[in-house]
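The numbers here are math on the coordinates, done by the rules we state, and not lab data. None of the values given here were measured: they were computed from a predicted structure. Cβ atoms are built from the backbone, for glycine too; each structure is taken alone.
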Structure I
Amino acid sequence: MYRFIKLYGALAIAALAFAQCTQDITNDIFVGESQDASATKIINTSRSAVAGTILVKLDEEGARAFENGTRSGNGVTRSNIEPLNNILLDIDAVSIERLIPFNLKHEEEMRKAGLHRWYIVHFDNKQPLDKVAQGLATIGEVEKIEFNTQMEMPKIQHCAPVEPCEVETRLATPTFNDTYLNLQWDFHNKGISFDTKAVAGMDINVHEAWKYTTGDNSIIVSVVDQGVTYTHEDLADNMWVNKGEIPNNKIDDDGNGYVDDIHGYNFVDRGPISWNKTYTDANGDPIGDVGHGTHIAGTISAVNNNGKGVCGIAGGDGSGNGVRIMSAQIFSGTNENNASIAVVTEAITYSANNGAVLANNSWGTKAMSGQNDGWYIAAESAIQNACKYFEEKRNHPNLVGGLLIFAAGNDSASQSGYPAAYRDNISVTAFGIDGMPASYTNYGPGCNISAPGGDQGRWGKAKHGIPSTIADLSTGKDTYVYYQGTSMACPHVTGVAALGIAYAKKIGKTLTAEEFKTKLLLSVNDIDSDIKNNTSFSRYLNGMGTGRIDAFKMLMNVEGINSIPVPQGKPLYKIDLKKYISDGKANPRIMDVIISDVDKQRLGIKDLEIYAESNSIRITCQNVGSAIINIKFVAGGNYMGSDDTVGGMEIVKPFALIVRENFAGNGGWL
């Protein structure tokens with residue numbers, strides 16, 4: 001069954017709204033069903049829907065009949081579903097096509113998932129959408145009908161260029177030589193030496209993680225967003241390349257249903273990736289392509305150690321080992337089909353079929369009361385179908401399944417928007433340079449974890465946003481800007497997840513998607529203790545997810561090593577190891593603490609300032625950083641067995657010490 005089947009047909013789908021920088025979203029989506037028996041098939045409203053299109057899901061018999069019964073004549077193709085044909089003729093339909101194109105390699109999997117049963121119909125724009133939907137709902141073979149709601153274009157606010165400035169480099173020995181690494185407070189926040197509003201430790205702790213892995217080019221991350229500037233000086237070397245496709249020959253060489261999809265595909269304009277369709281609205285603000293996808297891609301995998309620009313969380317070490325970015329473009333200029341359900345469904349399915357193991361989704365719907373998982377499941381949207389397909393697809397040997405990571409939304413609402421809020425998806429909230437919830441972030445039910453998103457509005461400083469890659473359309477040059485939003489927080493979690501998969505590969509470990517999600521969501525630092533101490537943020541208490549994402553802790557969790565927080569500079573800080581062992585009630589006797597001389601020097605530990613006592617250790621760490629220590633226990637008795645005595649067995653367990661400037665009084669680290 002080929003994608004384009006000429007037919008008189010009609011449909012429309014519901015769209016998503018972009019959870020991007022300070023954007024207001026008002027589209028209705030998945031709002032329930034009519035009481036009319038035939039209209040129960042209609043899963044949303046026609047409000048703001050794109051004229052002249054509608055989505056329909058056929059039942060199995062209908063799909064089989066349509067595929068087997070189409071016939072051509074005088075340039076018009078018809079199916080043997082006569083009631084459908086009659087309605088299509090009545091509405092002056094011009095074509096009907098399978099939503100997801102035929103793909104020989106993945107066709108069997110897509111059919112099992114039911115994706116082959118979704119069709120999109122194009123018809124006369126003057127036809128009333130509700131009337132079209134009601135007519136289609138009377139056909140027995142039609143199972144679901146979805147309107148194709150028009151997206152609001154993303155609007156960028158608080159945008160400012162990244163420029164060199166005189167600030168203290170936050171590490172005595174910089175990890176990489178990238179120009180703007182010292183401005184990336186989201187990666188390592190030194191505190192007031194960077195800015196008077198900055199609070200030390202409010203970052204993702206990625207510098208410590210880079211000591212163990214910086215990425216792996218076997219990992220593909222799909223950026224489902226505006227087009228990524230794949231020629232950018234700081235992205236080009238880490239772009240995914242479809243090796244089965246020959247560039248610019250206008251042929252679908254690899255037979256996946258898409259022509260010239262070299263670095264991804266533009267599902268809106270149906271062609272090559274674009275990023276330069278920018279316009280100005282009546283207020284002089286930019287609309288259309290504003291580099292949103294390019295900015296997100298930079299946070300995940302800008303090329304590291306190349307002497308230019310910013311660093312990416314999983315961008316490698318400059319040797320070509322950064323994770324690969326696939327551009328699944330769902331926004332293009334001011335096209336009315338931007339991020340419609342049809343476009344998003346196709347983009348997510350494409351990502352799964354072409355090897356992506358992670359998908360960054362910095363878009364969504366406006367959070368509205370009355371939404372819940374039951375409501376979302378009942379809608380049976382095409383996008384829900386695609387998300388499930390992505391989650392069940394295995395595209396990497398070290399992760400069984402895929403992960404979808406979403407922005408929670410910028411509505412300041414007390415719940416996440418959907419699809420982010422759905423329990424199988426990871427929904428990311430945002431905090432600012434002081435570690436407190438960003439003024440725009442959604443919070444509460446459905447929100448799973450927090451990451452740096454910037455908050456330029458609170459104090460009016462550009463550098464309180466997130467610096468990353470962008471193409472300057474006025475000059476045509478590759479450049480860098482600060483943006484803010486849960487859109488910017490989302491790729492921090494995606495990047496940390498990519499590092500986690502890279503580390504699993506390095507140590508030879510394979511995890512299921514559920515196991516991996518658990519480790520990711522527990523790789524955090526406490527945020528609620530700080531919220532409790534600041535009454536102006538009380539509404540966010542227990543609403544920002546499990547805590548602030550920590551890249552180093554993610555790697556330790558992948559390896560199965562307990563992480564222990566240690567306050568910087570506190571003399572002979574006592575660590576009770578019992579609570580980190582088994583159920584917290586085990587009572588093994590500590591015999592020795594083993595740490596390398598290199599790590600002792602890095603953490604500022606003197607020989608007499610680390611020792612064991614019964615079930616605890618004492619330690620003084622003068623420097624911020626991390627290290628693996630090995631604790632030698634005796635299992636069974638108070639001393640080891642030997643040739644001369646009966647005693648216990650020697651066992652050694654590694655622990656990760658994490659020394660930070662900002663340390664919650666209760667230990668505060670999951």
Structure II
Amino acid sequence: MAGGDTRNIVLVGHGGAGKTTLAEAIVFTCGTTSRQGKVGEKNTVSDFADDERDRGHSIDMAVLHATHKGKLFQLVDTPGYPDFVGQAFRGLDAGDIAVVVINAYDGVLLNARRLCKAAREAQLPVVFVVNKCDADNIDLQKLDKGIEDLVGTSAQAVTYPDTFGSACSSVTSIFSGGGVPEGFVEAAVEADDDLMEKYLEAGEVSEDDLRRVIPKALVAGSLTPVFHTVAEKGIGVAELLEFLGDFGPSPLDRVVHDTDGNKIECTEDGPLRAVCFKIMFERQAGRIVFLRVYSGSLSSGDQLTIARTGDTIKVGHASRFQGAAKEDLPAAGAGDLVALPKIDNVEIGDVLHDQNDAGNIAIQELPSPMVGLAIQPKTRGDETKLARELDRVTACDPSLEAERVASTAQLVLRGLSTLHLDIALKRMAAGGVEVETAVPRVPYLETITATAESHYRHKKQTGGAGQFGEVYLRVSPLERGSEESLQFANETVGASIPRQYIPAVEKGVRQQMSEGVVAGYPVIDIKVAVYDGKHHDVDSKEIAFVIAGRRAFSLAVEKARPVMLEPIVDAEIEIPSQFMGDISSDLNSRRARIQGMDSAGDTQIIKAQAPLAEMQAYSTQLRSITAGEGSFSMQFSHYDIVPPNVAQQVIAKFKAERDAEH
């Protein structure tokens with residue numbers, strides 16, 4: 001069972017930095033494995049999925065553990081590329097300290113910056129590991145500046161390599177003799193006012209005082225230790241473990257809050273509170289839920305409540321995973337990363353608690369899935385299989401979501417990039433379902449900008465009782481974004497249309513609104529007033545007034561200067577400074593309006609508004625322009641009028657498709 005002697009470490013950073021290699025080096029150094037796995041040889045403990053080994057990088061987070069000098073190290077190895085950053089965000093929920101791994105040659109890249117910031121926001125202590133110090137032509141000035149831009153003077157080296165480059169063979173720790181550097185001491189004592197005052201007066205602190213304040217400085221963020229390693233050769237790994245074992249926070253030091261901002265005590269004997277940070281499927285065990293236990297304990301047979309739904313689950317046989325392998329865990333306590341089998345109604349990010357405790361935990365929001373593909377099974381009759389595989393891939397990845405869009409009648413799978421979606425589709429194909437894909441239709445809307453009147457007479461006589469209904473109506477625009485899309489009024493007098501047929505007229509109007517008038521998209525923000533009409537004592541029927549209402553509405557809308565509306569998104573784009581000109585030019589070509597710019601070190605942050613239609617394939621273009629170094633997020637902002645030239649293209653396409661169907 002976890003507790004004060006546990007260290008929960010989440011490895012984050014940009015792709016190619018060597019997080020998986022570092023995880024392998026840690027479990028090997030601790031003696032957990034007899035041979036250190038290598039990504040290139042496709043034999044690592046972390047990357048056990050076939051597609052991860054084929055691609056040579058992590059796609060899913062993996063959980064490992066090892067014991068070193070009486071401490072249990074639980075490792076969460078997260079993917080490094082921005083395409084899979086949702087898993088890294090949830091990995092932060094499982095950790096108590098974030099180890100940001102940096103490739104010494106590349107320096108501080110996008111995902112390292114992003115996840116370091118996220119770790120700070122989650123109130124996790126941060127440690128930097130500069131890996132691959134044996135690379136040639138390392139730009140030390142660029143490397144140091146990248147770290148300093150990110151965390152300032154709190155960054156203090158704990159280990160130094162004997163040299164950078166291929167001759168690197170060892171590291172030296174500042175604790176190995178010769179005195180601790182002044183900068184490290186100052187960063188550490190900043191977390192303790194009394195010790196800071198003592199240091200300023202005496203000019204030094206005792207070794208005991210320094211060791212006592214380091215954990216506090218880590219949690220406060222005044223100290224960000226920097227380690228240097230060559231993980232593939234095991235260089236510097238033991239020194240990192242030594243420091244984390246001595247000074248790293250335990251699960252009982254974890255700072256978490258409930259959704260009201262109240263601090264939650266992470267105690268072994270408190271009420272159970274846990275968060276689901278990972279889900280995987282296993283051939284025999286089925287759906288497996290991974291929980292980070294923040295407080296309390298759980299064991300087989302316990303009843304837990306899901307805070308999101310109020311549903312209860314029964315705890316089965318718990319286990320602890322080592323990559324794909326697992327071992328039974330009789331019980332789990334505060335700090336444990338535990339796996340529970342065959343639980344169907346828990347999702348990643350869910351909080352679980354004791355039945356008699358209504359607790360919740362505040363966790364970070366994930367980036368919104370921004371890239372979509374409309375999908376349908378290649379083989380007719382595979383709809384059930386498709387639903388099953390969609391459930392699996394979206395359950396395991398918190399940044400994938402599937403939605404059936406009513407306005408476009410499409411099933412859309414959304415993710416963070418085209419690569420993200422490509423891997424999801426390949427996993428579905430491996431599960432027996434291949435799909436056809438298309439760019440999702442943009443959910444345009446239609447509305448009017450003027451008042452107009454029209455009428456329509458529906459008369460049908462085929463022998464016997466016929467159909468008759470005549471409707472006069474007026475349409476006028478409502479304020480954009482009105483709570484009700486339709487405001488319907490009956491202004492007839494003298495029973496020109498009998499009262500029992502007025503609902504039929506409204507039904508016809510609503511039917512036509514849902515089908516659209518100019519381009520087949522729903523009509524919104526409109527007032528319809530029926531002011532006159534005619535009926536026949538024998539031939540008038542409900543269906544006649546439905547049809548008359550539909551046609552009168554269409555004719556009126558066509559006269560009322562109709563316009564199309566398109567969704568506008570707020571986009572935030574992070575790029576290295578050297579790509580600023582190219583990105584700005586590309587955004588202008590996408591009808592984007594730049595709202596503002598900011599900078600963080602060498603990173604430029606652009607805030608813009610752009611039509612969704614222009615941004616659906618943006619992730620591919622951004623990757624191309626920035627060589628994979630750019631990242632963006634977007635969320636819906638509002639609807640705006642489509643420019644006439646663009647609207648004409650949409651309308652022409654709609655008419656061509658309609659004519660082809662007929």
Structure III
Amino acid sequence: MEITALKGIGEKTAKLFEKLHITTAEELLQYYPRDYEFFGEPVELTQADTGEITSVCGRIRGNIATRHARGLSITSFEADCAGGGILHMTYFNMPYLKNSLKRNTQYIFRGYLQQKGSRLVMEQAKMYKPEEYAKMAGRMMPRYAVTKGLSNNAITKAVRQALDAGQFPADYLPDSIRMSDGLCTLEYAIGQMHFPKDKESLVRARERLVFDEFLLFILMIRRMRESNQEIKNQCPMVEVAETQRLIEALPYRLTGAQQKVWMEIQADLASDHVMNRLIQGDVGSGKTILAFLALIMCVVNGYQGAMMAPTEVLAAQHYESLVQLQKQYRLPIRPVLLTGSVTARERREIYARIESGEANIILGTHALIQDKAVYHNLALVITDEQHRFGVRQRESLAQKGNGVHVLVMSATPIPRTLAIILYGDLHISVLDELPANRLPVKNCVVNTSYRETAYRFIEKEVAQGHQVYVICPMVEEGEMAELEDVLSYTAKLKGTLPSSIQIAALHGKMKPAEKNRIMEAFAARQIDVLVSTTVIEVGINVPNATVMMVENAERFGLAQLHQLRGRVGRGAAQSYCIFMSKSQKPETMARLKILNQSNDGFYIASQDLKLRGPGDLFGIRQSGDLRFTLGDIFQDAGILQRASDWADRILAEEAGFATEQYASLREYLEHSQINEVDFRTI
């Protein structure tokens with residue numbers, strides 16, 4: 001059913017929904033809320049928690065004033081609150097409130113409560129008449145990721161219509177599994193995910209959908225592993241002197257962990273079966289040099305090797321590093337760079353060099369797997385930052401050759417028990433040792449009162465010639481007013497920091513060419529402060545960046561904060577990470593302070609796993625690795641294990657999976673795009 005069949009959605013609105021990749025009612029129902037707003041009973045102002053969304057009852061007193069400053073219209077007034085206390089209200093660019101609000105009238109004010117000096121303040125709070133609020137009290141209302149021109153209210157109305165129309169996908173999970181595991185039906189799960197009756201219903205609905213995500217993904221991985229185990233090595237290799245000479249000539253010594261993993265890679269390439277190996281290690285643990293050594297071994301044995309990076313900037317950095325190695329150590333490599341931004345003429349020339357075998361190392365992005373890229377004798381495929389590629393994308397590149405060796409790399413240090421499940425088609429190597437010359441990043445966890453101090457510190461670091469990242473959880477101002485967004489924050493910094501400091505914004509809604517332009521400018525030191533979403537989590541290497549400041553740090557998982565921290569500390573200068581939290585709850589600050597205790601990603605990941613229980617469903621962004629729609633590998637580790645057990649039982653006998661009871665599951669598995677990461681959503 002096309003989305004235009006829903007009442008009130010014409011061609012213009014449909015195009016807005018298309019920006020969210022929604023074209024049908026079924027896709028709309030699978031566009032789950034990113035958060036929920038719980039409308040509890042209003043509290044007395046004197047009992048309300050600052051740093052939280054809260055509802056208070058108050059009566060407007062005195063005058064409603066409007067003034068203009070910095071191009072903004074600012075409307076402000078005070079409210080006498082039930083139980084005592086005065087609430088100071090501020091609204092930006094809403095001058096009409098002066099005429100629509102009535103003095104001495106009672107309202108329910110709902111917003112983010114802040115302490116500013118001796119005053120309690122709400123900015124941009126929503127206002128309800130008591131009778132309006134009473135209708136919502138006790139309910140959990142969905143908050144969706146929106147796009148400009150399409151409000152949360154519009155999405156909510158459309159979802160209600162689609163639910164009423166019964167546009168549910170067929171339930172592909174056999175009743176035997178669902179009932180044995182105590183899972184609800186798919187129809188119930190989808191309905192309750194959008195409009196939960198209560199928190200218990202939401203937990204039950206989410207459990208079913210997360211189980212499905214994990215089960216389908218693991219089934220695909222298990223079946224790939226079975227087929228991969230049978231592939232004979234048709235590109236046998238021998239150890240070569242060139243790699244050993246390079247290791248001895250490098251200006252640093254490989255760590256013990258690097259040496260161990262390099263021996264495993266060499267053994268794989270020379271074995272009877274194709275290599276399928278994951279190198280898992282913290283940012284800075286030295287994965288890239290191992291990838292280069294594997295490519296050199298492949299080339300010296302007479303084959304081609306390819307390395308796919310998640311961004312054009314990172315692909316170009318890898319290419320430049322290899323060219324430098326080739327010149328410095330006279331290596332027999334002929335690398336080429338193939339990305340989406342090369343001209344048509346350059347692309348034809350590169351394709352010809354690849355097909356003839358003249359180019360023996362091919363670096364690039366998704367362009368490597370295009371139909372027109374024909375390889376001469378591809379024997380090794382490396383994917384950098386594995387979690388940015390869908391499993392099928394990795395397979396597409398491997399299929400460019402015959403019996404190709406596969407090496408994948410991930411900087412997300414997840415516990416080994418989970419890694420075995422998630423990377424079931426791969427042998428796992430762990431780099432758990434950092435080079436000795438790395439200075440540990442200095443960390444601090446602070447509340448928003450530290451922000452002005454942080455700005456002065458940023459100013460000082462830039463004056464010393466260094467660069468800075470500032471991370472915000474949102475792209476633009478939206479329904480979640482308590483969260484910092486990239487666009488508003490960039491404007492605020494430009495008005496706060498000296499005009500000599502070059503500030504730019506970066507986010508996933510930009511066109512790829514614009515994102516690349518900004519990342520290249522930052523890498524070239526033309527930008528001093530980069531305000532970004534987590535799109536910079538991978539894909540850029542700037543040793544000159546020494547400061548990382550994360551706003552709303554409480555909204556991220558520890559594992560992802562550690563990933564982000566890995567963007568600094570890559571050069572010789574001391575680096576710093578500032579985790580700014582709006583929440584002052586003791587448990588929130590204690591969780592974040594784990595990042596103060598350690599720079600060891602594996603330790604942090606294990607703590608994340610312990611701390612994030614089933615009650616912590618929303619409000620923390622997904623961890624960095626394998627971004628499922630709803631599932632989180634840390635928070636949902638128990639569901640992940642259950643799904644893994646069921647996958648093993650289903651596949652225990654090939655005939656079992658072929659039976660009629662698994663027909664719907666089998667069909668869904670064959671046609672779904674499981675774990676195809678969508679770069680547009682990052």
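Miscellaneous remarks
- Structure with the greatest value (metric percent of Cα pairs over 41 Å apart, set I, II, III): II
- Value -9000, calculated as helix-only ellipticity at 222 nm (-39500 (n - 2.57) for each DSSP H run of 4 or more, over all residues; to 500), assigned to which of I, II, III: II
- Structures I, II, III, by distance in nm of label points 7 Å out along Cα→Cβ at positions 461 and 501: label with the highest value: I
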